[in-house]
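Undergrad: Each structure below is given as structure tokens.
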Structure 1
Amino acid sequence: MTIDDLKNPALYFGTTNGQLWLGREGGEEWECVLDSLPGIHCVKVAVV
């Protein structure tokens, strides 16, 4: 799991079954943004 550095930061969580989740509102709301990736063992985020 990781977090971005924006004014309203979001949480990012990856699973070993290939799902990438995005959490907003301090983790109160979660959305699966991708679900067909290979197993995720490390998540890093970059804001460009």
Structure 2
Amino acid sequence: MDYANARVDTTHDYNGLKAKAALALIQDFIPDAIDLYQKMTSQPWK
């Protein structure tokens, strides 16, 4: 939910602090997204 909340917080609010907070989540988001993809598709990430 942290990823979704960060996206919603920055949708129409161009606050620099909120943008930085959302960008800080990218390091955690990418591996989580890859893991979810692999589980949903039973395919390795290429």
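Derivation of every value follows stated rules applied to the coordinates shown; laboratory data play no part. Computed from a predicted model, the values in this text were never measured in an experiment. Cβ atoms are built from the backbone, for glycine too; each structure is taken alone.
Undergrad: From which structure (1, 2) was helix-only ellipticity at 222 nm (-39500 (n - 2.57) for each DSSP H run of 4 or more, over all residues; to 500) calculated, if the value obtained is 0? Kindly include the intermediate steps, with their values, before the conclusion.
TA: Details: 1: 0; 2: -22500.
Working through the options, I get structure 1.
Undergrad: Looking at structures 1, 2, which one was mean count of other Cβ atoms within 10 Å over residues 7-14 calculated from, given that it came out as 10.6?
TA: Details: 1: 14.5; 2: 10.6.
So the calculation was done on 2.
Undergrad: Taking Rg and Dmax of the Cα atoms in Å from the coordinates of each of 1, 2, which one would give 10.6, 31? Mind showing how you got there, number by number?
TA: Working: 1: 10.6, 31; 2: 13.0, 39.
For Rg and Dmax of the Cα atoms in Å, the value 10.6, 31 is produced by structure 1.
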